[in-house]
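Before anything else, here is the set of structures, which you'll find just below.
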Structure P
Amino acid sequence: MKYNIFRITNVLFMQKRFFKKVQVRVRFAPSPTGSLHVGGLRTALYNYLFARANNGAFILRIEDTDQSRCIPDAIEKIQCDLLWSGIIPDEDPIRGGPAGPYIQSKRLEIYKDQVLKLINNQSAYYCFCTENRLQLLRREAIKRGEVPKYDNRCRHISNDEVKAKLDKGSPFCIRFKLSAGIESFDDLIYGKIEHDIAQREGDPIIIKTDGYPTYHFANVVDDHLMEISHVLRGIEWQVSTPKHIMMYKAFNWTPPLYGHLPLVLNFDGSKLSKRQSDISIESFRKEGIFPLAVLNYVTHAGGGFDNKGGALYIDSYEELIKQFNISKIKVSSNKLSPPKLLEFNRIEIAKLLANEKNNAFLIERIKTLVIEAFPNRQTDGNLQLDDNHIISVLKWAQHRISKLSDLVSPKLAFLWHIPTTSFDDTMLGCKLDALKIISMKLIETEIQNFNKEWINKYLKEFANEHEISYPTLMKALRFVLSGLKEGPPVSEMMEVLGKDSTVLRIKRYIS
């Protein structure tokens, strides 16, 4: 994948990456079970902004303990999406760091050592219940109209019986002993939260029969050993936080501060899904949506900043860091509005175009898009991709497009290659001789400013002189230049294509 190296270098310099102990340490801990979407990006961004605003460290940790759901290459894609977004960790699986490894499947020995501490202090126990017994418990609970939960049977097995079963090689998992009563904590976003976990669920598994830890156990161990000071994560984990705090107490560790981010919903109120391709960061990147447009889209929906009213504008990375305030995060669910993303992207395109230093980056992006969209045209050498033409096209199109991929849509494909139209006298609406004369006149005439004003004047005079209906002439030229029946004004088409390309297209058609 290609990136704007100049931009990334500046972001890295601005972030002042270094390994050292700092007061604030936060993490983004995705599972490699699908594409990173705007919900996950929101979590990563808010952790990143909180770290930077407090001169802290931002860590990327991959939580892949559920191996059955892991997708090949998902880790690499997540890292690429974060890099593209400008959300660059201080510590991660690639850079490493003082608290690695940063992939949970590579930390199994650490979890084995830590779980023994809980067994030894009687906060955890071996469970030998079979899957058949657990299924029976579920069916009976459902039959009684109750929520299924484990009955904690193996809590009461004697040490001798445990030893005998282990010596025999009986399959086992390890469960954590939940404490009875209400466990509370102060949520940085929602305030005081209370839950009686033991009342609604049985003792949870913390080490599975395959030796892998569950999310809850690995989460607590890793956050402690990585010295995480603040946990900012989705609201769906709020109900599990008292359970995690119980584990901290069992280890005699100090828990971090917790803040839970409200749900990000689709515009229709439905939950986001990793299976939704239209909200994945990868799809945004391929469509030609820019990183800061996505980040501002996310922050505009999720709060954490002063109320900006109805105005839409792009904040830089530095401005987002400076303005972020965790106390201003909304507690209500956030609905995404896709049209706003496109509006943010239009603003970002205009900002990038306003600075010539960005031209090389934009040219590279558009060349890649065009070549991918029209591979056969590249083979036959029929693509107009010189740098000046690309910038001219972008300046002309910036108010017509919402994302770069719009530039290769069927309506704008004529910008890049000569249309494959065959001669059609009925479509043309005027004699070929008229087109021949136009092309010859353009060749013979020295034109200092080949712009739409000059072109409009010239074509109107030509139509009058040769007694041709002006609309008919426009229809013919549009078809010859673009292969379209409808489209942008012909004078604008000719201006953006340039005199040479305009003449070439007319000559190819009439030949």
Structure Q
Amino acid sequence: MGLAGLLVKAIGLGTVYLITQYVLAYLQSPLKKIPGPFLAKFSNIWRFFNHYGQTHIETQRKLHDQHGDVVRLGPNTVSIADANLIKTIYNTRGTFLKSDYYDGHIIQNIFSTRSNEFHAKTVKPVQKLYSLQNALQLESIMDENLRVLCARIESRFTEGANKGKTCDIADWISFFAWDFLGDMTWSKRIGFMDQGKDIGDIIGTAERVMRYFSVVGQIPALDKWLGKNPHWPRSLYKFDDFSVAAGFSVERFMERVQNPELGQGRNDMLNGFLEAKKEYPELVTDNEVIGYMIINVLGGADTLAIVMKGVIYHLLKTPACKTRLVQEIHSARLPYPTPYSSIEQLPYLDACIKEGLRMHPVVGQLFERVVPSAGLTLADGTVLPPGTIVGVNPWVIHYKEDVYGEKPYEFRPERWLCGEKEDMASYEARIRKMKDADMTFGGGNRVCIGRALALVEVYKVVATLFGKYQIVLEDPSKEWDLHKQWFVWPHDIKVKLSAFDGA
């Protein structure tokens, strides 16, 4: 037999071997009775291409509509849409560890680490900095950045020769979020609002990096061949540009260390991180301080921007809700920027924001966790074995009618208010059920540390923008552009703005 014949035979035998292994794995799998796509039972390649094509949200919704609350998405991955299991999977004890999906991230930090011990010791020194009390102490920084946002919007889109120009509010919310997080972290805005553009492609690069990990995370071993492979062409994913954003953190840290007087009187997070270093020298080194700053800006800015865009867009697409909100804000006779203490109790504003968070949670895929040694018992009595990867997708659970009531695909803030014929006990039970299923900021012991700060800012931004300006979509029939990966990034929300009289 010639060399060519031997090669063909070897390839044939190899193919038979691989097919045999896949078939055996399928037949022996304890998950074989869990319904799901046929190909997903054999390989994660199905999941990989589903995320690559940005179709995973719609696909998972359809699968759950077809098969119920439990769907198999991979050989060892199960999607859960049972609200009663959320507190089990995402419990405060952290018994369900994060999966190896999170191993792909560039540095180990309070978000990406799979270790509860690392997470606990890293969060402890700085946890108080993210409390509601501290968020309110940072309100003056929020106000100053809101003033800058309004001034830049007015000069570019509502005044003089620029009056009536189209504004892509999605871009400007991102500029604001990144500048505010920079100012809050190290008392210096990056400059997006002043220049009115994505400086150095920092925002775009951060999105591309997260999109890469979203796709490659479906087959984590791929990252060793791509992102962490020194021989792979760097031009294909431009990770080096990611260091531009991180470089701001290093520069600000070095400035503060070399010139301590720069921090005097500053009410920023960097001062808080340096105080944590003094209080916990065994836990907080210079590297930890820099890491805190990086995750503060890179992790926080996109999260904050996405949340704000979601609320704003759905209000603009639902004029009746926007009109009712504006009436409530104007009736309260609020100053601008609006103090949080004046708006936290506005019932319709609160309902609009809760509904916006429900309809547009930040994360668009499973918050993956690993089933511990005790297994996971499903509603029908089926027990998922230890090592199974399970998770809840917020874009699935937030749209369940049995949790959030009728018409879950409609923006309806009234679902968060007490109905005319609803008694208080029924209302409180209904609200509790919806809040228990809320996955906007994750869940359990790994819930987003910046949740309180983000919510304060969202309330202030929404109240200020809709209180000061008449905002309408340039083309009400046009849908926004969503980039669906790990985060669900909104783009292209073009509006016309004009200032209300006396605002």
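Thinking only about relative contact order in percent (Cα under 8 Å, 6 or more apart), which of P, Q has the largest value?
On the way: P: 12; Q: 22.
Evaluating relative contact order in percent (Cα under 8 Å, 6 or more apart) on every structure, the highest lands on Q.
Out of P, Q, which one gives 1.19 for Cα Rg over 2.2 N^0.38 Å, for residues 138-305 alone as computed from the coordinates? Mind showing how you got there, number by number?
Details: P: 1.33; Q: 1.19.
Among P, Q, the structure yielding 1.19 for Cα Rg over 2.2 N^0.38 Å, for residues 138-305 alone is Q.
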Item to complete: Supply the structure label, taken from P, Q, corresponding to P(r) over Cα pairs in 20 Å bins from 0, in percent with the calculated value 19, 40, 24, 13, 4, 0.
Response: P
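Which of the displayed structures (P, Q) returns the greatest value of distance in nm of label points 7 Å out along Cα→Cβ at positions 346 and 466 on calculation?
Details: P: 3.7; Q: 0.8.
Sorting by distance in nm of label points 7 Å out along Cα→Cβ at positions 346 and 466 in descending order puts P first.
Comparing FRET efficiency 1/(1 + (r/R0)^6) of positions 154 and 418 (r between Cβ atoms, R0 = 30 Å, to 0.05) across structures P, Q, which is largest? Working shown, then result.
Numbers: P: 0.00; Q: 0.20.
Going through P, Q one by one, FRET efficiency 1/(1 + (r/R0)^6) of positions 154 and 418 (r between Cβ atoms, R0 = 30 Å, to 0.05) peaks for structure Q.
Only the coordinates and a few stated rules stand behind these numbers; no lab work does. The model shown is predicted, which means the values in this text are computed figures rather than measured ones. Cβ atoms are built from the backbone, for glycine too; each structure is taken alone.
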